[in-house]
Each structure stands twice: as structure tokens, then as C-alpha cells.
1. Given a computed value of 0.25 for FRET efficiency 1/(1 + (r/R0)^6) of positions 107 and 619 (r between Cβ atoms, R0 = 41 Å, to 0.05), which structure among 1, 2 does it belong to?
2. Given a computed value of 0.55 for FRET efficiency 1/(1 + (r/R0)^6) of positions 291 and 547 (r between Cβ atoms, R0 = 41 Å, to 0.05), which structure among 1, 2 does it belong to?
3. If you work out distance in nm of label points 7 Å out along Cα→Cβ at positions 507 and 539 for 1, 2, which one comes out largest?
4. Suppose percent of Cα pairs over 32 Å apart works out to 66; of 1, 2, which structure was it derived from?
Structure 1
Amino acid sequence: MMQMLPKWLLAVALASPLLGHAQAADPLPPSTRLVGLNGTPAPTQEQFTIQTAADLVVTLTDLQSPAALSSATVVVTQNGALVGNASLASPATSANFTLKGAVGQYELWVFGEPGSSFSVGTYTVCVAPSSDPSNCIQNASLAGNISAPSAKADPTVSTLDIVLTVTTAGTYTVTFTDEQFPAALNVAPNLALFQGSQAVALGIASGSTYNLNAGAYTLLAIAQADQTQKAGLYGISITGPAGVAPLFNDSLPVGTLAPAHFVNSTVAQSLSLKITDFSFPTPLATGNAMVTAGGGALGSVSLSAASTPATIAAPIGVLKLWSFATPGSGAGTYEVDLNSASASVAQLAASVNNGSAVAFAFETPTLAAGTYQATATDFQFPAALPSLQFAVAQNGVILQQSSMATTLNITTPAAGPAVLLAASNSPTSGNGLFDVNVQTNAATPQLLFDKTQAVSLTDLFDTQTITLGASADLNVTLTDLKFPAQFQDLDLVVSSGGVVIGKVIGGGTIPIQATPGAYQLTFIATPAAQQQYGMYTVSMVNTPPTVTLSASPTTVTAGAVSTLTWTSTNASSCVGSGGTFTGPQSAGSGSLGVSVAATTMYTLTCTGTGGSATQSVTVTTTPAASKSGGGGAMELWALILLATLAIARELRVPHRITFVSAARRG
């Protein structure tokens, strides 16, 4: 059994601040990411903070339920650096590593594969003092499941693995329903309920009841979609004693069905549901939309009945808007609208691809009625796209379109979001990158929406948007953590408003001079051959200041002048210290002559958004030379002697002078 340490030692955190970092917040402190190939199960991730320095041991244990894991790895990172890891090696059922002097915030990751004959496996991770490895720290330790990679299994099969907490003991009823969207399931849902590693019920039939005690339970479910549509939807509801909230009540996608769009219905109301085919770049073969609440369907509509929107009786609460379409001769795009009698409640733009073409649909924020400029740009990274079609739509109607990347002048007839549509043939090189954006139509355009999108057949792309409120000098850094192996391909493109600001290939740092606005960080990542995962770190941080300070000359006689010269970068203010150099000094560059009475160390500290930098220089003095040129006490006695001889000589000279003078007069 896991024992828990006092909570004063540890606190769970949701962010990753840099320890001891500069005074200004960084737009993106070092952030670690785990990349998995398409179909691999998502890793478990947890953040925790150790407040008191201690040696800790991290232990990963395979619970072997329902069977031993094929593989499992636990990784711990801090501030974007890999600080420890351990992997299970058969026949061992546990692996561990030590964190020496652990203090600060950490991220913990677990990934792997279940046994070859099972869709799920279970594990625990215990973080404990090295002196007491079984005394697990409560908020740093966890138990979890590893699901089977869908790429290795039937892509029409989906599983559910969720922990349920029973607070009120009593009788609970489990029901589930095939929503038959877009088609009936090929295999009905198969449900099982566990408490710990003990099975409470296997092969649950809809309508079954169970007496549950208070505690934590794990609900597992598996379902298979229609083999033609490869998509499905079903609902599960677990209700308990009267007056107790349902233990579970939700609709779940199967196969390739995209995640739902969430809608918050604030009042019970009648809504209309409509789907529109943009026929861009080609018409769809089929299109469907459905609204669910909890585990039940409220209504659906298809393209064949698009002219007659479906009426939905929506209750108060969270609704889910689902959509599904199949392509015709090429890729396609469409829009789903959920409206009340007086306003739009939700709008969903989506796309569907075939084997030779891809399409994309992006919703902008609400635009006022008026004129705008919409632009599509091929970044030609890592290679140019073979084609790029572009269109702008609103309220289900295309306003303008082009067969190539260009700028379109559009007029929105009414206030509301616009939809930017783009389509391309699959790039022969396997990868491409483009940008679409909307700006005001003015002498000084204002960027209203910007999206960078990858087109890929082989690599994994990810995009993150960073919004800056002020100008700043920034360093953007990409680091391959080379775990479990170096990436086969790892690149980063920084763009803003359809313009590429910089690129990082493989890893490294690029400086950018950023102005207020949104910046897109687009990553290309392909794990090494034979690897399903890879880890990298990215950061966008304020550039630290630099300072140089020199003196000429560095050795002077006491009271002489030395000239201090300095330069600084990424600094807004500088302060000097030492002699007459004390006080504010100019940032950037400067020079100052200082009178050095005695050996003095001069220091310049410059501060900017990235912190502070300091440099010092020492000027050494030597004693001033005597004004007589030297001699000391002996010179004084010599002067006195010379003066005495001169006086004595002067007393004799007048008689001689008088004699000569008399002779001259005669």
C-alpha cells in the first residue's frame, strides 16, 4: 500500500516558471513535449513541485493487470531538461531511478504499450524519499493505464478508460445506447467495471444494476464502428440513488469520428441544426451533424435534408455538436450551424480529405460588417506545395475564392465569424507549410486572425500561438532531448501575419525582435526509426542583457585620469559604481574619464526584460613623482652648502669689481 508524506513537502503546480529567472515573464518558458507517431497512445503527464531539497527515488511498477505490459517508460524533466528516466525490462516488473537533491518543479511522463493480446495495461509510479522508497509522496505519485496503439489495432475500434468516484454507496444502473451516427456500430459497446485490480463486472449488459460501495472504480469500454464509414457514436449513463448526480453520463466517439464541439446552453430552448456543403474544392459525398446532451441524442441532420434544418429541443447544460462527412472526387469542406430563433448558438467549420488532396477550414473571430483583406501564403518549407486553393465564406456562402495563394478583398455583409478555406494536392516531398490570415483593409492594416498550417504525409506537425503585448528582444530555442533517441527530423518555423520570422533546423537558438501581436510556432517532428516517441524542448524567452566594460589605461599615477568605455545589449538601464563612476550611466554604449585617486574597481550593471548583467574593471594607481625630480634629504643639505659657498664668494667679489671699475674710469 502506498503511504503518503505530509503535504508540506510538496504542492501540485499547473505552470512551469523558471527558477530564479529574470524579472520579466517569458512568453514561453522552457516547455518539454513528448511526440508520438500517429496511432500511439497519449502519454500520461503530471506536474509536481518539491519544496524542500531531498534525494528522491522514482519507481515504475507494472501491476500486470489484466496482463504484463509489453513496454513502459517513466521520464522526469525539469525546466526543459531530462533529469531521469527508467524503463521496464522483462522479466522485471519494476524499474527506478534517483533524483539527487530534488527541489523545484518537475514534469513526470509515462508511455509505453500493453501486452500484445490486450488493449490496456496498468501501472503505478511512486515518488518517495530515497531513505524510504515505499513512502510515496501523495501528489507526485500516480496510478494509470496504457492503451493499445490504434495504428496497430483496428482503426475502427475505440476504448474508454476512466476512473469513477462513488461518494454515496447504493444501487447504480448502467445503460448505453448506439446513437447510430453516422451509422450503426459494427460491434455493440462492451463494458467492464473494476475496483483496483478486482473485476466488479465484465460484459455488462445495458440496464444492469450493481451495488457499489464508496470508493474509486475504473470503467473500461470498447466499441467498433461501421466498417464502411469507420466512425460511430454511443452514449453511456450510470445513475445511482435518487438525488445523487449520475456517476457518468456522456456520448463517446468511435473510430475516426472527430471530437465534439462543446456548446453551453444557458436556457432550455428550441434550436435549428443545419449542415452546408461549400463544394470547395469539390462537393462532398455525404455529410451529417448531430447534437447530444449527456449520453443521449437530441437530433441530427444530413446533407440530403440540408434545406430543412432539424429542430432540436435543447435543455440547459452542456451540449455536444458532432459532424461527419465523406469526400467525393477530392477533398471537401462544410459548415454546421446551430441557431436559435434570434442568434447563432454555435458554428462549426470542418474538412475531409481523400488520398490525393487535403482541405482545411478555419473560423475567424467575429468580424464586423465591412471590407477586409484575406491572404494565403505558401511558406515553401521544407518545400513548395504543388497547389494551394483559397476561399473565404460566411454564413455558409463563399464570398471570394482563388485557385492560387493570393490576397482576396472581401466584404462581409453581416457581423459574424468568417471561414477561411484552403486546399492542396498532397505534396510530393511529403511536407508543406502555409499561412492564412485576415487584416483590416486600411493604410495600416491590423491583423485580426492568423493561422499557420502544415500539410504532411510523413512528419508530425504541431502549432502553438504566442501572443505578445509589448515589444521585446527574444531568443527562441529548440532542443532535441534525444530520448529515447535523436529525432529523425526536428524543425521549427516562427511566423507572424503570414511572414516567416526565423527557422531552427535540428535544434539551436534564433534571436527575434518581436513587436506586439500573435506569433505562430510550428514544429516538424519525426521520431527516430524504430521509435514511437521522441522528446524535445522549446522556449521563447527574453534575451539576457550583455555588458562589456574596459579602462584605458588600467594603471595610472595617483590623481591621473583613466577612460572607462562600455557597451550593452538588450538593456534598458545601466548603473555604475566606483569613484566618480557611481550612478546612472547611458544604456547601449558610452565612455567617461575618471580621476583615479587610489586603486579603484569600477562596476557597471545593466538591466533589461531578460534580467541583469554585470562587469567590473580595476584601475591601479602608483605614487605621484616628486616635482624636483628626486634627491630627498641629501639634496636639501647640498642646496644649503651651495648657498653658503655662494654667499661667501659674494662677500669677496665687490673689491675686485670696484678695482676694475676704477681702472675703467681712468
Structure 2
Amino acid sequence: MIRVSALCLIAFASLSSSMVHAQSASPLVLQTQLVSASGAPAATTETFTIAAVASGSTQPDLIVTLTDFQVPAPLASASVAVTQGATLVGMTALSSPATTATITLPAAVGDFTLRVVGSPNASAGVGTFSVCVAPKTTPSACIQSASIAGNITVQSATADPTKTTAAIPLTVTTAGAYTFTYTDEQFPVALNVAPQLALFQGTQPVAVPVPASPATITLSPGTYTLLAIAQADATAQAGLFSLSITGPAGTAPLINNQYPVGTLAPATQVNNPNSQSLTLAVHDFAFPTALTSATALVTSGAASVGTATTAGGAASFVAPSGALQVWTYGTAGTGAGTYEVDLTSGSTSLLQTAAGVNGGGAFAYAFISPAPLAAGKYQATANDFQFPATLSSVQFAVAQNDSILVQQAQTGSAAFTAAAGSVVLLATATPATSGSGLLDVNVQTSASTPTLVFDHVQPVSASGQFISQPLTLGASGNFDVTLTDLDFPTQFQTLALVGSSNGSVLGKIYGGGTFTLDANVVNTAGNYQLTVVGIPTSPQQYGLYGLQVAPSPPTVTLTASPTTVTTGGLTTLTWTTTNATSCTGTGGSFVGNQAIGSGSTSLTVTETTDYTLTCTGAGGTGTQSVTVTTTPAPAKSGGGGELGWDLISLLGVLTVGRRLARKGASERL
């Protein structure tokens, strides 16, 4: 802490600034984000709007009441937070033995979000609650559009990655016999436990379990729920099953789909313009190491159409017109690897996709340029953003037409020559022990003024705590990026943000704070990205932060030299400004529009004057004042009175000098 004496503080006051920053009316980003720990149940969230009352009326205060229903048992804990924009308006928590807790929202108006988190009673595993938003004068008159009821469940144990369950709603409009057909697609290998189905209408069982496929069940019109469960192979941890439900003639199938099991990634959707012969190919880049295998499967609804593997080469088959799904799966060898899947019709590409397979402690990624490149020379770059920690290793490569064009075993840049068409940027990275990192990969032209072709920021972490926010500014200037830990229900264990563009770090925040993003050279849309990493404090399951991006408010520095002059004397005002689009001066002859950026002017001061410079910009208003004090001019002497002592002394000196000069002349004679 800096301490200033009273004397110094008084002396400084005549030059102190009077800064007023009006917040921008339209921030680019204004939001809150709830971060959940792995395995935490979903928090209950409600967004509501409170309209402004008619002009001349008083906006009422609201009260938010959290109530524990104690059914089937009292909650172990429960908290509610209300946010608006990026700001925490209020929060409260139940405190035993009380079963209610409240938050007051004075003169509430606008859009709000409330979130409820907590823990159930250990013996029950679940608890129920309500949140009532009502006028403070009538706290039981809940506003229905803003009030909610829900439950809090126990944090889930570590999930078995091989098991998948699904609850599929069915709506039957035509009574009749329906055929349930379900099959293990054995992709990439057979399931460990084949799909098992159970059909309910409300809470009433209809077919538990559904008989072996194909099964025929007579259904009446109504709404049903089909529960499905399957378990993948323990080694592959991935599988796929098909399911179709067809009814009486003339009715559309209730279901005609494929369902992934375990860790199998969702399919890529492809539109086949007409029924035709297609070719499916899978290529192993062997970067950085060869895969044990890679395979792809094309399906249409619940039907398999064709498959291909790296070992078996390309496969051709006839596919029906319409929507197709392409499923892919790879198995690592001695380390991480990458591969590509292509689906073509003659020389026409219907799909080009690539993927990485983690292995050996490294994470692997593959990114295809979003637009084809023109033939020519380019430069690929991989950067370790060292956020929140440094990566222990990075490798990257560029591939095209199934061939590696260039590769590098560390961060940096590598030049390559591409033919016309898309390129694939491959990357692997290993985070530090028990850590996580952030990797950026990009491609630029190699001209004297490089042009960015594409850029991708990739979190490298097994925890999945990274949250990305693309940012489009659309105007030059400075922008303030503010990250705030809202301490709900408690402070984060780790909270940090990094802003980046074109492979460069623009600023970092740890714990909370603000950095200024200089966008005086506007980049193309999407080239800015904000990445937040948040880890709730153990044993808490949640953390809440606020994020805001807004034009930086103008800053003004105004000085006078000198600050004290005789009446009618001159002083020079000097100023600098940032983030301003216009400035106006007031005080004495310092009036009207003034230069932005920097300026200086000399003024005649006839009396003590306060000079003020006010600047406006996209971020609001900034003002600074300086005082110049005048003192009277010294009084003039002479004019017929007695001789002053100074003049008498001067005359005495002159008289003595003359006498000495005469004496010297007579002695020489």
C-alpha cells in the first residue's frame, strides 16, 4: 500500500484527474458461465425477464426464495445465485435448520439467470427444492415465468465408458402391430453386451424386456418411452447398434437410426445427391506413429451400406440417395497416430475428414483447411501458448492427398508447397504431468505480407475444463477483456483466461482481472478467441465466472506548465488521450473541439481557472481537469517620492568611483 502525507495530498489535488468512465452500451460479450466438475449432475438453470413498469411508476423490488421441500429427506446443502449479464446480482445458501433462504433484487428489471446447485442427503441420494421469484411485498405470489422446482442428485461415480443408455420418446398415432428390429453392427468390433430394450407408457411397462429382434408389439395411439442399454467391448470401448421400428402399411417408421455405444464418436452427416456407386477409403498417415488399425462405416438410417479399413484398402458400394452417416474409429499403435477418411463419387468428394488417436500419453489432432488452398507456397506454425502450463512435447505435420508434405518435432514454423486443394494439419502434444495446455496451429501464405489461411486453438487436457469463446470485434480500437470469479458457491481452485489471434497470445488473466486487447488493426471475423480454464475447488462440484468484452473507455491526461502564473501570464496545456473519437475543452480560452491523441496549446491566464478536457469514445467518457492559479503582478516604485534605498546606494557607488578617478588623474600630473 502507498501512503501519501496530508501535505503532499493537498499539493497533488490541484492537478488530480476527475475521471468518469461510462460503460459501453453494447458490450461484445457479457455473460456468466457455470463450470461443473467431472461427474457432477447438471445444475438447475432458469432464465427470466422482468419488464420495466410504466413511466412514472416505481419499479418494484423482488425477492428470490429458495425452499428445501425435505422430500424424501433434507438436502445436505443448496445454493442459488442470480446473475445479470456478467454480474452476480446476489446469492444465498440454506443454513440448517432453516429450510428457506432469500435474495433481494432491488428495482429489478431486465434479463436474469438463476442457478441452483447443492448436495442431497447422503442416505437419500436425491432432494427436491423450489425457487420462487416474487414481488417483495407479496413473497408468496411467485412469478411463474421466473420460478422453478427441481431436484438435486448425488454426484455420479466414475462412469463406465463402455456402457451406454438411452431413453427414446415414441409417439404412436396409428394403432396396430409394430416391428422392433435391433442389431449389433459389430463396428469396430462386436458389443460385449448386445442391445437390450424395454418399452413403457408413462410408468406402465408395455414390453419389459422387448423380445428378441425382430419383435412384433401391438401399440395403441399414445406416447411411449423406449429404454435401451448396451455395453461395448472392454478393449475397444466403442460399438454401434441399429434400431428400426416399423408399423402398419402407409405409416412412417417410428425410428430408423444407428446408436453409438461407449466412446464411439458421433457420425459425420453426408448428403448423397442420388443413388450411385461410392468409394470409401481410409488412410493412416503414420504420424507420428503408425496406427494398429483404422476403419470407417457408412450407414443409411438403420442399414449398413459399406465399410473400409486401412488394411483392406478402398471399398466401392452402391449407396441410396439422401442422408448418409459416416462412422470412424482408430486404434493406436505404440503411440498417438492420425488418419483420414474419404468418401467419393468418381472424382467428386462427398466427404474428407481426419482424426487423431491418443496414445503413449500424447493427444493427437487433425484439422482440415476449411477452404481449398490455391497451389503455392505456405507456412505452417504450431505454438505452445503455455497456458495454463507449458506442454512437455509438440509435433506437427502438413498432409495433402494422403502424403505428408512437411513435419516438425517441436513448436515453430515449417514451409511447404501445396497443390490446389485442401490440406490436413496434424498435431500431437503431451501435457505436463497432471497438467493441461493450449496448442495453436495455423497456416499462412509465405508472401512478404503473410495472409492467414486458417487458425485453430486446441486445448490439450484429459479434464475437459476448457471453454472457448470466439470473438468478432468488427471495429478498430482497444477492448477490455474482464474475467471475474463470482465466488459461487465458492472461489475457483483454478481460473484463468488467454486471448489469442493468428497464433499469438494477446493477453492472459489468472484468477480474475482485465487485459486490453489492441485491435487497431482489425482482423477478419473469427480470428480472435478467448479460452477459459476453470477448475472448481474440491470438494465443490461447481464454479461460476463472469466474462465481459467491451470497448475500452477513453483515458485523458491533462497537465499545465506552469500551474501558477502572474495575472496576464502564459501557461501551456498539454494532453494525451486514448480510445477517444472526440475531445472538448472548457475553461478560459480553452474551449471547443480539441485534438485527440495528443495536443498542446499556450493560453493567457487572467484569473485562477479550471481547465477541463472531456473525451468520448465507444467505451464511454473520460474527463480530466487541471487548475492554474494566478498571483498579482509586483507593485511598481518611483514617481516623485523619497529616493529608495536601492537608488541611494547606487548613487553612492557612482560618486565614490568618480572621486577615485579624479585623484588618480591628478597624481599622474
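Values in this text are rule-based calculations from the coordinates and carry no lab data. Since we're looking at a predicted model, the values are computed, not measured. Cβ atoms are built from the backbone, for glycine too; each structure is taken alone.
1. Corresponding structure: 1.
2. 2
3. Looking at the calculated values, the largest one is 2.
4. Computed on structure 1.
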